[in-house]
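Following are the structures in question.
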Structure P
Amino acid sequence: MRTHPLDRRSLALAALSTVVEWYDFTLFLYMATVLSRVFFPGETPDAAILTALLGFAVAYLMRPAGALVFGHFGDRHGRRATLLASMGLMTGAMLLTAMLPNAAQAGPLAGAALLGLRCVMGFAVGGEYTGVVAYLLEGAPRHRRGLVTSLAAATSEVGGLLAAGVAALTVSLLPAAQLDGWGWRIPFFVGAALAGLILLARSAMAESPEFAANRDAGTLPRRPLVHALTHHRAGVLRGFAISALGSITYYVGITYVPVFLTSSGRLSEAQSLQLATIAALAVIVVTPFVGLVSDRFGRRAVLVPLAILGATVPYFLFGLLAGASRSEAMMAAVLLAVLAGGVSAVGAVATAEQVPAEGRLSGLALGATTATALFGGLTPWLAQVLIARTGAETAPGIMIAVVALCVLPILAAMRDVPEET
């Protein structure tokens with residue numbers, strides 16, 4: 001079905017909006033050691049960090065639920081309405097997080113409220129990223145779908161960069177007492193303001209042309225989830241595999257690294273966040289390039305070599321991180337970030353292409369978002385547990401390698417979607 005591309009303003013608004021979701025979720029990881037002291041002070045430092053990371057994981061388990069709800073809504077009523085609803089919910093969740101009482105003020109209820117708001121955020125983000133990816137794919141010129149859709153990954157990393165920068169400034173400039181007393185709220189207020197601005201800007205977005213064409217033709221399925229399961233099971237499985245690799249390389253190879261370095265005592269919180277900022281810059285640089293390469297040579301030709309790299313290099317890079325040398329840690333963090341950024345860039349378009357437009361959001365909810373919940377939200381907590389129990393500081397690298405080896409056969413057998421579809 002041939003459709004006209006969206007105007008650049010609508011595409012830019014959609015791409016930029018992923019800044020918010022990744023700002024919030026990466027901010028929670030970057031501030032995990034601070035939040036563990038503020039909300040779980042009765043536990044030992046290691047136990048408090050694990051509790052904070054478990055909250056991150058539980059929130060991620062809400063993403064498939066949000067993706068299914070928003071996916072059904074988006075496949076029935078449009079991408080634009082879905083993106084407005086998800087951003088509105090995210091704005092409220094971040095604002096309430098910034099206003100929470102701490103454990104000294106509310107006792108255990110403070111920690112419970114923090115984890116509850118993480119679940120609300122996870123639910124909202126479940127519909128956000130898949131909606132943006134589908135919108136960009138359906139609105140982009142067909143010969144530039146890889147590049148345009150990769151912008152969702154690139155701008156999400158801008159959110160991660162912004163989170164790292166705001167967190168680093170907050171942690172570096174405030175004394176510990178002020179940081180734990182009120183300073184931790186600043187990054188969340190910044191996120192709420194950013195989300196509110198993007199919510200207002202989204203009102204100017206046009207509807208996805210592919211969705212509008214299907215709506216006008218009367219071909220929208222009444223039950224999109226059933227439609228995806230019935231007609232596109234193989235595509236859902238491929239989306240799961242692609243997203244599993246992208247999620248574990250990102251959340252273990254990028255966002256977990258500051259926690260790894262700080263909790264092990266190798267670098268201070270400020271130093272770890274500064275290193276994370278450099279890694280985020282590397283992702284922003286590499287992502288559009290990989291998207292262009294996938295337009296030229298195909299998704300499979302890019303994903304298979306990245307999976308092979310994922311199976312071989314993270315073990316050695318985490319060994320460098322554990323070596324305590326600042327220069328080695330920086331090199332390892334940047335290389336891990338480049339790997340994760342490459343997978344995220346081509347994974348954004350490849351997962352969305354696995355299911356046609358009439359059931360795309362529901363298909364992404366079943367495949368890509370479920371994989372993100374399992375291999376994104378749970379893996380930083382699991383990495384910390386494995387290191388604590390085994391003493392093997394290369395365990396996170398082994399985790400990435402195992403997932404890469406498991407998905408490699410699926411990626412190798414995958415066919416690129418023809419341009420005409």
Structure Q
Amino acid sequence: MENSFWQPEVETLPRKELEKLQAEKMRKVLARAQQSAFYSKVFADIGFKPEDFKTVDDIRRLPFTTKDNLRANYPFGLLTCSKDDIVRMHCTSGTTGNPAAVLYNRHDLDSWANLVARSMFATGTRSSDIFQNMSGYGLFTGGLGFQYGAEKLGCMTIPAAAGNSKRQIKLMRDFGTTCAHSVPSYLGRLHAVFLENGLDPKKDTQLKRLFIGAEPHSEETRQRIQEMFGCKAFNSFGMTEMNGPGVGFECQYQAEMHIWEDCYLLEIVDPETLEPVPEGEIGEMVITTLDRQAMPVIRYRTRDLTRIIAEPCKCGRTARRIDRIKGRSDDMFIIKGCNVFPIQIERILMKIPNVANDYLITLDATPEGDTMLVEAELHPDFFTDDYPQLKTLQHKIARELSDEILFTPLVKLVPPGSLPKTEGKAVRVKDNRKG
């Protein structure tokens with residue numbers, strides 16, 4: 001693809017030179033981190049000095065940072081500069097206790113916007129595109145992260161925010177939206193509203209590409225989205241603790257996500273032993289920020305499970321790729337002695353045309369033992385009150401789930417639109433066994 005690099009001097013940097021750049025940036029990061037109350041104590045406790053860092057392998061000499069560390073040092077314990085230099089904050093959602101807050105100076109926001117612009121450019125997005133952001137703004141990073149990135153790229157931007165599907169559709173059609181950002185679960189509901197209004201997004205919009213992320217989702221879900229909207233859907237990775245969107249992104253080949261390694265140092269470790277896993281094996285992703293000044297974060301345990309894809313991508317970028325997120329180590333639940341990830345359930349459900357996009361897993365404790373109920377909405381085209389037909393389909397789904405998770409859950413097929421909906425990330429698991 002012509003002019004396919006936003007920053008060719010960085011995106012095509014040979015591996016050895018990229019690692020040299022990472023080591024140089026890491027020494028600066030460590031010197032800066034030492035100015036924070038949190039990391040100055042961490043370094044003192046282990047007798048570490050920033051000048052001791054020589055190569056990227058020396059990262060293993062440092063302890064991990066966790067979300068609990070961020071919460072315990074809320075709000076300013078990881079700050080490395082004057083409060084007067086801070087121009088924005090975002091934070092993670094949390095129902096109890098302190099959230100994990102992230103602070104940004106002007107450099108940090110410029111760097112973040114550039115990475116999102118780079119990500120969008122890699123998919124084929126250009127300044128001539130019209131970008132509609134169907135993501136929540138405010139403390140959630142997906143809204144402003146994509147907004148500033150798209151503006152940096154030069155796109156006309158429509159900050160539509162989340163929800164209000166009829167307005168989303170009107171904006172798409174009136175302004176000729178060519179690319180849009182959303183959580184995957186919302187796109188199924190948006191498609192239903194298109195159909196309810198006698199419209200087909202394949203014919204009645206100018207959409208060329210969708211950017212999806214913020215929720216773990218299966219390849220089957222991506223394929224459904226592409227079929228519904230008639231355009232490519234690009235997977236993305238980001239998290240508030242690492243800025244937000246723009247940590248990793250698929251290129252135009254959709255061959256999994258490039259991690260922008262000039263700005264992030266990537267590790268994959270065994271979540272139990274915390275030792276590195278052999279390249280190509282699944283483990284927990286650990287990330288260090290390399291280009292954030294106000295609040296660098298070192299060896300952050302993301303809890304996301306993935307693997308490194310070392311083979312070069314045909315796009316020519318040298319940044320390594322990570323495989324689709326398999327789930328989170330803290331999302332896994334244990335029932336009847338089996339380890340289960342919600343995405344395993346989704347993968348089975350999304351292969352069945354009769355099933356729509358929304359589902360809910362409910363876990364309960366009974367005197368006879370724990371139970372798992374999988375409720376799945378029927379697709380409007382297949383909705384029926386034919387009891388024998390529903391029972392047959394429920395048995396089929398239960399068998400396929402049993403083959404995947406090694407025990408048979410209860411399965412209930414429900415009418416379209418009957419499960420609870422949210423404007424943000426979808427709630428897929430309700431564990432009534434807790435507390």
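General remarks:
- Computed 71, 57, 41 for Cα extents along the principal axes in Å - originating structure among P, Q: Q
- FRET efficiency 1/(1 + (r/R0)^6) of positions 19 and 315 (r between Cβ atoms, R0 = 30 Å, to 0.05) - highest-scoring structure of P, Q: Q
- For Cα extents along the principal axes in Å, for residues 355-394 alone computed as 49, 13, 8, the structure of P, Q it came from: P
- Highest-scoring label, criterion being distance in nm of label points 7 Å out along Cα→Cβ at positions 163 and 283, among P, Q: Q
- For Rg/Rh (Cα atoms, Kirkwood Rh), for residues 107-338 alone, the highest value in the series P, Q is held by structure P.
- Top of P, Q by relative contact order in percent (Cα under 8 Å, 6 or more apart), largest first: P
- Which of P, Q yields 13.5 [mean count of other Cβ atoms within 10 Å over residues 171-178, calculated]: P
- When volume of the Cα convex hull per residue in Å³, for residues 59-210 alone is calculated for each of P, Q, the greatest value falls to Q.
- For -9500 (helix-only ellipticity at 222 nm (-39500 (n - 2.57) for each DSSP H run of 4 or more, over all residues; to 500), calculated) the corresponding structure among P, Q: Q
None of the figures in this text is laboratory data; all of them are computed from the coordinates on show. Keep in mind that this is a model prediction, so the values were computed, not measured. Cβ atoms are built from the backbone, for glycine too; each structure is taken alone.
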